[in-house]
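Please go over the structures that come below.
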Structure I
Amino acid sequence: MQNFTSSGRRIEVEWFTASGGSAERMARSAARPAVLLLHGADGLTFADGYRLAARTIAGSGYHVAFPHYLDRTDDRRVAYSRLRQDFPLWAATVRDGVSWLAPQPSVDARRLGIVGVSLGAALAFEVAASDARVKAIVDYFGPLPEGLAARQPRLPPTLILHGASDPIVPIAQAHAIERLLKQQGTPYEIRIYPGQGHGFTGMAQFDSAARVARFLGQHLGPDQA
């Protein structure tokens, strides 16, 4: 477990080394791209699922940092009554996480991405809107942050993955993100999974993982350095 400080708060980070050997050997080898993996409003309630995702991404050759950004507000999962007031605090913490990640040994600071799930995806958009260090976003059924479209931010290439029957984050949010990216001329991909809700099962789970691997390879791969 590693950590960084955000506004005086200690933020725990779980680290998953890119495939290719031990952390020590990786530090001596060529720098690798890296991603922040941002959990949803469930926080660490289903942490093992996020850890499995982190290991899968690391297996494709990316360092993965899984920050416990709710440490900023001393929460284990989101308190919805405070969601609006806490969102800017978490966004600041994620931004601090990017600053922590960039200089890590064996990390190529020119190839940083964010994989966000639900609330984590909203935070990814909020941070990337003002931080050009983020070169790619993977959006798992996330909403567009309130007011972001009106600010007309320049977002990085984005992969949108959403369930057509999502009862928590309506599919309209995926299309709103798509419209914003299209207006900007930003490269993006979108895949809507029929019959899937707020979370993927079966073939949608495998298909989305394959799309993530291809997308990250395209936008954070060696030829993008």
Structure II
Amino acid sequence: MTNPHSITQSRSDQELVIAALSSPNPQQRLQAALSVGTTAEDRHLGALIQRCRTEPDFFVRDMLTWAITRMPAEATVPLLIAELSSEVPQAQSQALHTLSKIGDPRGWEAMDPGTIGDGLIAHADTEVARSAWRAAVALVPGDEREKLASSLVTQLGRGDVETQKSLSRAIVSLGEDLVSVLDGRLQAEEETVRTHAMATRDMFTDPDAGFAHALSEAKRVVALGSEASA
């Protein structure tokens, strides 16, 4: 027979955890996430995931991710996959980040291009998209790399320099044998796509040069080409 006192105590503990994770003091929230992760009791998993949706502090979010990864994948992965369909962008980006840290194959299955994955890789929210790029390259099986690379190159030319650098790094990290996926983008009508594709290709051949240098050189080459054809 279930002990009513145990149920009451369990609810009280859960309420304390939720309150601590919602404290106005980020140091208290950080300590709460650390404590939950240290004990690794998956009954607190829902509170952790709920907090991931709204936590404004980067360091606290990182601790929340750590706490979640301390718990059994059988409990965490299905809940994180469910977050990928959330209407809250931060919930999606945090779930992607956490799935990449866990490394469970079900994480890739959930974001495989052709399923929900294309929507995440091309997500309108830049942070969700960048999280999807990083998670995808961390989780992709070897025989799916080319399919992922083909999906990633559809985002070339998107966003500011930092966003473009994130995408280039993701594509390059898939392996130099996939450099040919960029070929079709080198002749794109949009100049930003051409320069981004060229810069990414340069990173394959000279990864130590850095993205800023590669992008600057690509812009110079594309500008010269435009002048020559004028």
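List of remarks:
- FRET efficiency 1/(1 + (r/R0)^6) of positions 181 and 205 (r between Cβ atoms, R0 = 25 Å, to 0.05) derived as 0.55 - corresponding label from I, II: I
- Structure responsible for -21500, with helix-only ellipticity at 222 nm (-39500 (n - 2.57) for each DSSP H run of 4 or more, over all residues; to 500) calculated and labels I, II on offer: II
- Entry that produces 11 once relative contact order in percent (Cα under 8 Å, 6 or more apart) is calculated, selected from I, II: II
- Read-out Cα extents along the principal axes in Å, computed value 82, 37, 30, structure in I, II: II
- For P(r) over Cα pairs in 10 Å bins from 0, in percent, for residues 93-140 alone computed as 33, 61, 6, the structure of I, II it came from: II
Values quoted throughout were computed directly from the atomic coordinates according to the rules given, and no laboratory measurement underlies them. Source: prediction; values computed, not measured. Cβ atoms are built from the backbone, for glycine too; each structure is taken alone.
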